[in-house]
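> In structure tokens below, several structures.
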Structure P
Amino acid sequence: MTITTRFAPSPTGYLHVGGARTALFSWLYARKHGGKFILRIEDTDLERSTQESVNAILEGMTWLGLDYDSGPFYQTHHFDRYKEIIQQLLAQGDAYYCYCSKDELEQLRTEQMANKEKPRYNGKCRDSAEPQQEREPVIRFKNPDIGVVTIPDLVKGDIVVANKELDDLIIARADGTPTYNLTVVVDDMDMKVTHVIRGDDHINNTPRQMNILKALGAELPKYAHLPMILGPDGARLSKRHGAVSVMQFRDEGYLPEALLNYLVRLGWSHGDQEIFTIDEMVEYFELYDVNVSASTFNMEKLLWLNHQYIMNSDPAHVARHLSWHIGQLGIDPAEGPELIDVVKAQRERSKTLVEMAAASVYFYKEFDTYDEKAVKKNFTPGSDHVLARLHDELVTVTDWNGEIVHQIVVNLAETMGLNLGKVAQPLRVAVCGSGVSPAIDVTLSLLGQEKTLARIEKAINYIRTLN
């Protein structure tokens, strides 16, 4: 048997972190067992589904690196198949036409609520329903009314639901379009899905879907319902908690591996290990290690994890992602030092790629102003003389590299009887515009000789207008 999992989002919005975690767990389980991972777009809600949302889901999956073996499949392309199954259920006597009006159903619901009963369809049309020409019927599944459904959940353990608690759900609307609980069953059956891994908000759907599968004589998949993700206030994670869209994390400068690592730890653990490579996630992941209780999303923990990945990942990989952020600032990264070298220089002080990009602008683009605090502290009377001496030394260098530049700065400080900072800091502000940068030898090496000398000249002129 080939292990087959699927991720089946509805294209009614972006790919959010809860969906991304479901996709990740499904992907990991398939990859661990040499199985197949399917992407299915459940777009039968014609009013709310949009192509923009489909694109957002596909973009999110690509950015996260969750490659799928089949798909994306679209449910709207399979309506003929759903109609075929609905007719089969009708012919078997496992489904029936229901002519009850919305007003009748609402009145029934009101009465049940008043009597403190669970709102459910009362089966009025279950055994005999007179066709009503003025009213198009829906089609309901005839759920068993005795016995129980046992879900052997791989996360939560056995969940037992009495059939009498399940009403006869609608499987086709009055306009003939199939409903979610029918389409998902048909797709899982046809795609030979062996493991359905999804959020525990689907637990109420599972026994209904299992009963439909039994009526169709299909083999039941194994189910694993993941606990929900909570915001810091203990409520279910939502838009009001801030960043919940996967691509928003991209925009805010997170590496995809950092987000995946964080998501895998939301409800799953492997000993005390906090940081995992993708290969380690695949190797260690087991559904029985998933926690039963909900997890709380912690942005500070994610930020810490992202910094670890920025510092320890292959600089070439980080550079590929940094390139997009540099481009967002209107800068062509080809017009300056190699991004790999920038990553090496900036990764210790950058928690996000947004921070790294913003802190690296001066490598690629001229600046018009200096940081006021840095000017007040470092462009003091006489600093123009120091910079002029530095310029005279640096202009003679024929082999521009960090080691030579560093030695020139050190030697000049000794010659002038100054603390090293009295030379390096004015130089830093001159070439960067602020008092913060990587080590001065690294900074000048990345800038190159021509930009360095031009910016020193500019700073000298600026200082002389101050004093």
Structure Q
Amino acid sequence: MAMYRKIYSQLLEWKQDRKGKSALLVEGARRIGKSYIVEEFARKEYDSYILIDFNYVKNEVLAIFENYITDLDMFFQMLSLHYDTELIERKSVIIFDEVQQYPPARAAIKYLVADGRYDYIETGSLISIRKNVKDIVIPSEEQHLSMYPMDFEEFMMAIGQQKLFYFIKECFDRRCPLGPMHRKAMEFFRLYMIIGGMPQVVQEYVDTKDFRRTEQLKQDILSLYRGDINKYATGAEAKASSVFEAIPSQLQKHGTHFTLADIDKNARYTNYESSFFWLNDSRIINICYNTFAPSIGLGMNTERTSLKCYLADTGLLLCMAFNENGRVPAEIYERLLHGKLEANLGIMMENIVAQMLCAAGHRLFYYQKSDKVDAMNNMEIDFLITKSKATSRKNICPIEVKSTNRYTTTSLEKCISKFSSQITDPLVLHINDLELKDNITYLPLYMTPFL
């Protein structure tokens, strides 16, 4: 079954706008479906295509690059013969899949694009793209496109709930509650939280409805990521591994930044900085930075040593956080699905909001202030996002995430009062239906993608 991925429209936009004047590099974490969607796009939008998978490429293909890249007429002829595919000028695309495994192919993009006969799409995982560029000139003729795990809309399409998703969007646009449909929408949202957005895992659930089989696939992906850390995090393997494994316990301490002392009492951020950057570049994690001024230009007002780490896929976090003796107990799935695991639900909810905000194109920031003198300055705001169009004032939207029915909005109210000239549209994302009250919008968590 073909899976709906929103990045398809961006691929189409690149093809129509660039018309062969730049290659496209689709980059992101492993196992998020880069190769699948690119080949699906090539099959539907071109008369013919050649896909070169550099993970499993034959020596004969490498020899074509080595011997003929300076003679493009012969180069294309040899590729066409080897793959038994006719290349049609301006109607064919050549895909370099996992291009980081063979840097000379990426270096050749400059000359291939200048030649202009065909389109070129590259896919790659950042963990090794960064590593395998030492001896090549990075082509300026490369347009980059980031890809993420499946978001809530893509998940709902995959499980056949597109009508409900469109209804949710309509209610968001009109700022009206779902009413009787809210409970059903939350059930599917919690299902998304459990399954996650890794396409292979989602497809397994669609085919089998078996949490155990999806769990095994998620454990396989986690093992793959752990292997990548040991293979590619050169010089920072142990530290990067420690940070990765500590994410569930760190998220359990809601509202506080990542505390290195929990890993090593003598740890200093300067010694771990490259580990955080590597994990973030690999898209294995999403980093959220503390900003000391909730105003326009959040990235300029960050405390780089004060950050929170979220796993890029919440389905994978579930397997890390609740893994007992090599597997997640069946009752965990049952209680999570029905919203009855309150003690641990907070880390899942906050992580999936971070995941959805990233998929929607937001950079992650939070605000945390501690003041022993003036209690009015003490506040913790889970996320801050910027309006799509900046104005002279009121550009920042503060967001609080609530996983139970028992909560206060003290920090949010303080934030509204203290930063009234900079704050707009304060939000609470919670498990209940949409409500507007006291100048605060209370949105159900499943509306996060529309922010």
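Throughout, read-outs are computed from the coordinates displayed, never taken from laboratory work. All of these numbers come straight from a predicted model, not from anything done at the bench. Cβ atoms are built from the backbone, for glycine too; each structure is taken alone.
> Rank structures P, Q by Kirkwood radius over Cα pairs in Å, for residues 121-344 alone and report only the one at the top, that is, the highest.
On the way: P: 21.5; Q: 19.8.
Comparing P, Q by Kirkwood radius over Cα pairs in Å, for residues 121-344 alone, the maximum is at P.
> When percent of Cα pairs over 28 Å apart, for residues 217-400 alone is calculated, the result is 46; to which of the structures P, Q does this value belong? Don't jump to the answer; show the numbers that get you there.
On the way: P: 46; Q: 28.
That value comes from structure P.
> Of the structures labelled P, Q, one was used to calculate mean count of other Cβ atoms within 10 Å over residues 153-160, giving 20.0. Name it.
Values: P: 14.4; Q: 20.0.
Considering all the candidates, the number was obtained from Q.
> Assign the value 1.18, calculated as Rg/Rh (Cα atoms, Kirkwood Rh), to the correct structure from P, Q.
Working: P: 1.18; Q: 0.99.
Going label by label, the one that fits is P.
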